[in-house]
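So, here's a batch of structures to check.
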Structure 1
Amino acid sequence: MVKTRKWDAVLAVVMLLLVAFMYWHTYALPQAGKWDRLGPAAWPRMVLMVLGLLSLILLVTSLAAGRAQPSRQPKERPSGEGSTQESRSNRAKARLAVTIFALMFAYILIIPKLGFVLSSIPFLVGCQWILSPRQTRLLPGMVVLAVALTLVVNYVFARYLGVYLPSGILR
């Protein structure tokens, strides 16, 4: 558990540095116009402030948890069923993470060709299928959720933000 807290602190520091670097780069964005009070840098700055705050909270909690627990030598485990089961669990989690990253990479490659709508639906259904208990009775709900979410995001971006997501072959 102590090792996890250490890595949480390292991650928090890296995230804080990344947030600071990205926030500094928002000053290169165009300034607010005559009719625009906030300017194009407002949204990235707000997101970065939230991310920075969450990173700071992670840093403080990981450091506080590290001090609360006395440092002790880990007990040696007998090489039995517990360690093998934990090892299998870690391998399954790693496979799951690699699968999701591969799916995300494929999604990024497919968006320009198929467009946002046609690539997002299978991506969302695939992620839901991978992350949930694989029961075919849940599949129609996953498809409905993926279609609804994709269409709502596409509508909000086009209508309210004036950002038209890639249409791909649906032009």
Structure 2
Amino acid sequence: MAFLHQQPQLCLGLDIAKDTITASDGTTTRVIDNRRRAIRAFLKSYKHIDLVVCEPTGGHEGLLLEECLCADIACHRADTLKVKSFIRSYGTHGKSDAIDAAMLWTYGRERWDKLALWQAPDPDETRLRALVRRRQELIAMKVAEKNRARAPGGGSRLPSRL
């Protein structure tokens, strides 16, 4: 795992949704489209970014992470539960994209030295994980079909041996 070795001068907290990204640099908050061109333009609008902090959002953060990697910007994909606890520790109960982005910025500024930087997964490992996941799905389908075949009135649908 890689970590930053010096305190970041410019940190961005990014709250990612399917179609938009809400960004906070500690003084301003902006909303941009979650599209490659918009992300690239946004990142280029800053002279130098030391750290980007975001949360995993079911894959919607993928474009941002790729663009940061291409631009050689350090990223941390924060653990959602840790960030929620961090936000609660400030007594913040409201929830909005702007609040989340600002708190991700604060999280990065305060904990930068303990945050593992995101690294692109090995393509072979990604492919293997997809294959294992698909195998598990197929096994679950096989079990479901066996159960249906054994249920009353289900014997005529499948051969006795699968």
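All of the numbers you see were taken from the coordinates with simple rules; none came from a lab. Every value quoted in this text rests on a predicted model; they were computed, and no experiment measured them. Cβ atoms are built from the backbone, for glycine too; each structure is taken alone.
Using helix-only ellipticity at 222 nm (-39500 (n - 2.57) for each DSSP H run of 4 or more, over all residues; to 500) as the calculated read-out, with -25000 as its value, let me know the right label among 1, 2.
On the way: 1: -25000; 2: -14000.
Among 1, 2, the structure yielding -25000 for helix-only ellipticity at 222 nm (-39500 (n - 2.57) for each DSSP H run of 4 or more, over all residues; to 500) is 1.
If Cα extents along the principal axes in Å is calculated from each of 1, 2, which structure is the one that comes out at 64, 46, 24?
Working: 1: 64, 46, 24; 2: 68, 37, 30.
Comparing all candidates, it corresponds to 1.
Among the shown structures 1, 2, from which was the value 0.35 of FRET efficiency 1/(1 + (r/R0)^6) of positions 59 and 131 (r between Cβ atoms, R0 = 25 Å, to 0.05) calculated?
On the way: 1: 0.35; 2: 0.90.
Derived from the structure labelled 1.
For distance in nm of label points 7 Å out along Cα→Cβ at positions 43 and 147, which of 1, 2 scores largest?
Largest value of distance in nm of label points 7 Å out along Cα→Cβ at positions 43 and 147: 2.
One of 1, 2 was used to compute FRET efficiency 1/(1 + (r/R0)^6) of positions 27 and 107 (r between Cβ atoms, R0 = 35 Å, to 0.05), and the answer was 0.65. Which one was it?
Details: 1: 0.65; 2: 1.00.
Computed on structure 1.
If relative contact order in percent (Cα under 8 Å, 6 or more apart) is computed to be 27, which of 1, 2 is the source? Could you put the intermediate results ahead of the total?
Values: 1: 19; 2: 27.
Value 27 for relative contact order in percent (Cα under 8 Å, 6 or more apart) corresponds to 2 out of 1, 2.
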